[in-house]
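Structures follow.
Nothing in this text is a laboratory measurement; each read-out follows from the coordinates by a stated rule. In this text the structure is predicted, and so the values were computed from the model without any measurement.
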Structure P
Amino acid sequence: MVIKKSIQKEDVKDLPRVSFEGNIHVIQTENEVEKAVSFLSTKRVVGIDSETRPSFVKGQTHKVSLLQISTEDVCFLFRLNHVGLSQPLIDFLENKDIIKVGLSLKDDFLMLHKRAEFKQQSCVELQEYVLEFGIKDKSLQKIYALLFGMKISKSQRLTNWETETLSDSQKKYAATDAWACLRIYNLLEELRATGKYEILNDEPLQTTEQ
């Protein structure tokens with residue numbers, strides 16, 4: 001596999017769209033949290049992401065509304081505005097035996113820490129991890145495009161994540177982001193293990209004037 005270091009926004013726009021096609025479960029009761037975490041705790045690695053209701057008023061902020069945790073074929077959307085960051089979720093985030101893969105995790109955990117105190121363990125920041133493979137782009141959309149040749153839609157990002165009922169488009173968007181993080185990590189882990197990749201050096205050669 002040949003890996004390019006970066007991709008232009010215009011080139012991403014023309015790619016075919018991809019979205020999560022697995023099962024999506026919206027979690028908004030404590031009993032549902034316990035069942036979901038019990039299932040997720042059997043996994044070795046998961047993708048994670050979060051969403052916060054956007055604010056269009058200066059000085060107004062909101063707590064993180066949604067925590068997405070995904071496997072390859074199942075994604076759980078924890079509605080933190082309903083259940084909070086309860087102990088089962090805290091225990092999961094602190095579990096050293098489960099790798100949690102995400103992008104801009106520093107920002108996600110900053111928001112999550114405003115809901116409860118915990119010490120996250122075994123986390124992989126994709127923005128740092130992809131550097132090993134020569135990738136310079138930092139956005140999830142561009143990294144996914146470079147590796148899979150497909151585009152993740154960002155159209156739902158600024159919607160109301162505290163709405164009474166999440167729309168199908170919101171659920172699909174939220175699940176796709178967490179799942180995409182996991183797909184990127186799994187592919188790069190496979191490439192690292194097999195060595196079957198090369199980094200395309202598409203930077204112009206530097207010339208020395210005489």
Structure Q
Amino acid sequence: MAPSLNLFGRTKHLEQQIDSFFDKISESSVVYRLAVRVYLKEGANEEFEERLTRVTNLETEADHLRRSIENQLYTNTLIPDSRGDVLGLIETADQLLTKFEGSLWAFSIEKPDIPEEFRHGYKKLTSMVVKASDELCLGARAFFRSPHDVQAYNHKVQLYEKEADMISTTLKRAIFDSDLELPRKLHLREFVEQIDGVADLAEDIADRLAIYSIKRTV
């Protein structure tokens with residue numbers, strides 16, 4: 001019988017906390033997508049601000065979980081062979097929450113005026129980067145229990161990141177081909193790049209995750 005590759009063993013509490021941590025990221029991606037859709041339709045209204053508050057709270061909750069996970073790994077000498085990789089994965093994945101929160105705060109503070117003809121592009125781009133984030137979370141969960149499955153999820157992260165790049169390039173080209181004033185074009189481009197940055201970060205984390213999973217399977 002092949003040996004179990006489940007990393008947790010008897011560390012049930014640690015397993016629950018790591019699952020909860022990735023739950024926070026998954027929920028944040030859903031709330032982020034909904035918040036951007038609300039903004040594109042109605043601007044920074046009360047519903048948008050409520051979703052921003054929810055993402056901010058999720059980021060805080062995830063930070064508490066991250067610190068608790070780190071503390072357990074160090075003080076209880078849990079999973080010593082993979083401790084560094086687990087810490088690296090948790091710390092980099094936490095940056096996704098920071099990306100979601102920072103992007104929504106920028107919408108709330110700067111309130112970009114997005115013309116109707118570009119809103120569909122922003123919506124498509126947001127959906128694609130959220131898919132990349134979601135696949136990354138699935139891959140990260142697989143790392144702890146079935147590392148051989150990580151590559152399949154990482155492949156989807158890469159596909160969604162490439163699609164996000166194509167959408168963002170098309171959207172930026174349309175913005176700069178328009179008759180808008182240059183400062184407004186630059187402002188709209190900044191928000192395209194902020195959203196696209198989520199998929200870029202997801203791909204970067206997936207690259208690290210690929211290395212971590214290979215180390216667990218050799």
Structure R
Amino acid sequence: MHNTELVEETISFVKETLGGAEAGHDWFHTQRVFRNALLIAKDEKVDVLIVSLGALLHDIADAKFHDGDETLGPKLAQEFLVSLQIDAEITEQVIHIIEHISFKNSLAKKGHPPYSKELQVVQDADRLDALGAIGIARAFHYGGYKNRELYNPDIPPNLEITKEEYKHSHSPTINHFYEKLLHLKDKMNTHTGRKIAEERHQFLLKYLEHFYSEWNGTS
């Protein structure tokens with residue numbers, strides 16, 4: 001198969017697999033990450049096929065929707081890529097992306113193996129979708145999905161949150177801004193990622209300003 005055919009086959013597989021998924025982690029999220037990744041890749045020396053496959057398969061079985069099983073996504077992706085008879089080295093690099101892309105892994109105390117440029121691109125693309133207007137919409141949608149409070153002034157955000165605490169958190173959605181979203185700008189790997197993230201970060205700050213003024217009845 002040509003690269004274009006491989007990508008199209010992967011798109012079909014992801015659309016089918018994520019049918020009915022929670023809206024913050026569905027096919028449209030994957031599509032946005034895929035588009036962001038291709039945009040960032042234009043300015044980076046990367047293998048675009050690996051970037052494309054990594055972006056498309058990065059959330060094929062998000063652990064938070066599968067009882068915390070972090071092995072299922074890589075397993076499903078590997079089985080699919082093997083079925084396409086994709087080169088083993090490419091498959092290995094795509095699996096590397098899926099295993100290490102998550103924000104929660106950056107909270108682990110132990111270090112991580114060196115990140116490939118392809119992983120850096122896809123990671124930035126995924127993190128961009130957690131920022132700005134769509135990032136806010138996704139945060140509150142997931143909070144509603146988990147029946148979380150919008151905000152509770154008596155529950156402060158955990159600014160030193162660990163990976164395990166993050167995985168099992170039930171805190172209000174506004175806390176998620178301080179525990180994750182506002183940190184993403186400074187975790188970008190690429191120039192393009194940093195540039196886009198800065199604008200979306202400012203949108204988050206402006207949103208929070210309005211949120212608190214409305215909550216407190218000052219505007």
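Given 26 as the derived value for relative contact order in percent (Cα under 8 Å, 6 or more apart), which of the supplied structures P, Q, R does it correspond to? Comparing all candidates, it corresponds to Q.
Could you figure out which one of P, Q, R the value -18500 for helix-only ellipticity at 222 nm (-39500 (n - 2.57) for each DSSP H run of 4 or more, over all residues; to 500) was computed from? Structure of origin is R.
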